[in-house]
Structure P
């Protein structure tokens, strides 16, 4: 990375690790009585957890953990499974793939109960449930012209995807256990990445 910066004509004084940069961005290194910072970086495809140690304005990465195969896309698929089951319970029919159907004039693929549109709706619902208590899911069955409508609540989401939330907490538990620390030893928690917008994630890390 340093070579790339130099080729761009930039003078490299120091390369700051990403968790440290997050803490510095919030100016936590300048606050008094802050010694241990937990950086919880939960993106679309991976989860990275870092424990930082602050001393005299200097920030160092003390330990790291994470899950390279857990991210926001897993929550999308969890909601997708829930929606597909909703369609089946309402109609007794499985959702088709897009290439198995022919759209009549005036019908958009995004409105039809096909797997690709349901995947897209799952992501939309996940995002809406970050600020609303519920979201409405609708799609149309072409063969019966029936519209499937279902309300997905935050509780539906958190209970259905509970195994993912618990998995997201494991790196934190491992990290603290290995260091002989408890959550009471953490002075600040920094949330990074779109998946941390999910209310349940914030609740778990309080």
Structure Q
């Protein structure tokens, strides 16, 4: 690879990674490569092959030509384009969850008209929605969003369990509300996890 193309590539790799808010270690994990490989690419000590370039281009939502072209002075459009793609992906996944919940509500109401608790399908769909979103944020490495979604999942799951038991079972202990106490240590674990990831990310940036 010519020297100018190599310099363009290293500059663009650094630029797009930072625009995505990722450390070298986080990018390496998503591409299934070592952080040493990513570091060598960005320092120009080695050049990724065509397959890896295609991986990088797809990940950043750009063409391979844009990775080896001279960096433009304007800020990369990556964040906006990538955010739109991710928003559409999440919306489709969440929409599918609620489509299934709606189908359950409708068909159960038609098949078993006497069943009065079909609305529980929507209640159950709520924590499932957060699970779907957690999968995407876990892949995309958004720690704060993941922590928020984990918290929402914990409490909506507790609520769904409580309401399902309260609605479907006739004999329940009066202290069933104690189930919500389980959420307190779980919430604490989420907070500690987020703080750990934040410190770890800061340490990686300083390396």
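What follows is calculated from the coordinates using simple rules that are stated; it is not laboratory data. Because the structure is predicted, anything quoted here is derived from the model rather than measured. Cβ atoms are built from the backbone, for glycine too; each structure is taken alone.
As an exercise: relative contact order in percent (Cα under 8 Å, 6 or more apart), calculated from one structure in P, Q, equals 17. Which structure is it? Structure of origin is Q. Please state which of the structures P, Q yields 4.5 when distance in nm of label points 7 Å out along Cα→Cβ at positions 24 and 184 is computed from it. Going label by label, the one that fits is Q. P, Q: which one has P(r) over Cα pairs in 5 Å bins from 0, in percent, for residues 40-87 alone, as calculated, at 5, 18, 25, 26, 17, 8, 2, 0? Source structure: Q. Out of P, Q, which one gives 6.8 for distance in nm of label points 7 Å out along Cα→Cβ at positions 56 and 112 as computed from the coordinates? Traced to structure P. When helix-only ellipticity at 222 nm (-39500 (n - 2.57) for each DSSP H run of 4 or more, over all residues; to 500) is computed across structures P, Q, the figure -11500 traces back to P.
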